[in-house]
Structure 1
């Protein structure tokens, strides 16, 4: 025995309420992400924060639209809703791919560009990487050898407790790889929420299509009754 249109409608309303809550959570997380950027050069975090906020806003809008379509039992709106959900799923999968693997114009591109700007500044004035070296316990963009290439002495920020006693006291790991690892850890929450949304949105698209089909069948039965 299949689900009744009323049951499908209530399930669709519940799912869209969940989407709205998760969408607002993404917006809040994106704002927190951007608020944490306190340094002059953004290295990927502005891109990631902007994408998260934008995605959260879109999810909330689609969730509200889906609720209204279900409440009014409007077939045309339900069709738009189903199509929007399918497109949203594809966009989220693209975002997940960008964050997990990076693209030339995506997050990894922003990280590379940010560190290139910092390193250009380091060539002219020592200390551009000091914040990251002290914070992430790293040295240079790739490693401490970067300073030898530009004929700069290894700064104290590259050393344990800011004391460059010998080579063993210098951090061996470059700041770019350390930052990528840090950013990946912070985006773990986004990835989990995004995958949950993708799975639940697929269910929502299915229920939306069921309700749309049920309403069309009901209209056909009503029209047939008048003949």
Structure 2
């Protein structure tokens, strides 16, 4: 939050409280990044133990959301912030909701590693892993943009979501074709399909966070691509 003008905030106590909240958001985001990396690694290496660890650790993300939400509500009650101070808190609250929901999607992705796939089916997982790395990069970049409330970086993430959508459509077509050619594979490949969908949703939520950054910086909600483009100029 080094680029934020904290001198305009209500008090030094508010600054300290929001810095603590900011650190907690970044810790939550860091845990989510690691969870996504571990889920993809579990799929790549057919590591059911690591996949189960990802699934079991999801509760930590839920706990972070509760903790940060409580901190923000205490700050609102004590400081009664207005204008940019209140926008900052609202951006935090919306962001942690999206981070928690991303965690739910990561849990679904990890479940793919609990399945067993033959050699041909393993080839289908390569595109899933590639898309996962792409989305993981978006997550990393939007968390960095959030830490600095950097509108230009947020806009870059926002635009990247269109590429993820195209990857999702291409992989979906590939998986649908495979299932038609081998109907016996449908149950397993459906799990892969749902995981690809989860990655697409994570990309959407990264885009959401980019919009929250624009909301904080510009002082108004950004609800469509043309407004986001204008904000990023």
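No lab work stands behind these numbers, since they all come straight from the coordinates. Bear in mind that the values here come from a model prediction, so they are computed numbers and not experimental data. Cβ atoms are built from the backbone, for glycine too; each structure is taken alone.
Given that helix-only ellipticity at 222 nm (-39500 (n - 2.57) for each DSSP H run of 4 or more, over all residues; to 500), derived from a single structure, equals -30000, which label among 1, 2 identifies that structure? The value was obtained from structure 2. In this comparison of 1, 2, the computed figure 63, 38, 22 for Cα extents along the principal axes in Å is attributed to 2.
Here the criterion is distance in nm of label points 7 Å out along Cα→Cβ at positions 61 and 77, and among 1, 2 the highest value is seen for 2. Here Cα Rg over 2.2 N^0.38 Å, for residues 85-164 alone was derived from just one of the structures 1, 2, and that gives 1.38; the source is 2.
Taking distance in nm of label points 7 Å out along Cα→Cβ at positions 125 and 157 from the coordinates of each of 1, 2, which one would give 1.2? Matching structure: 1.
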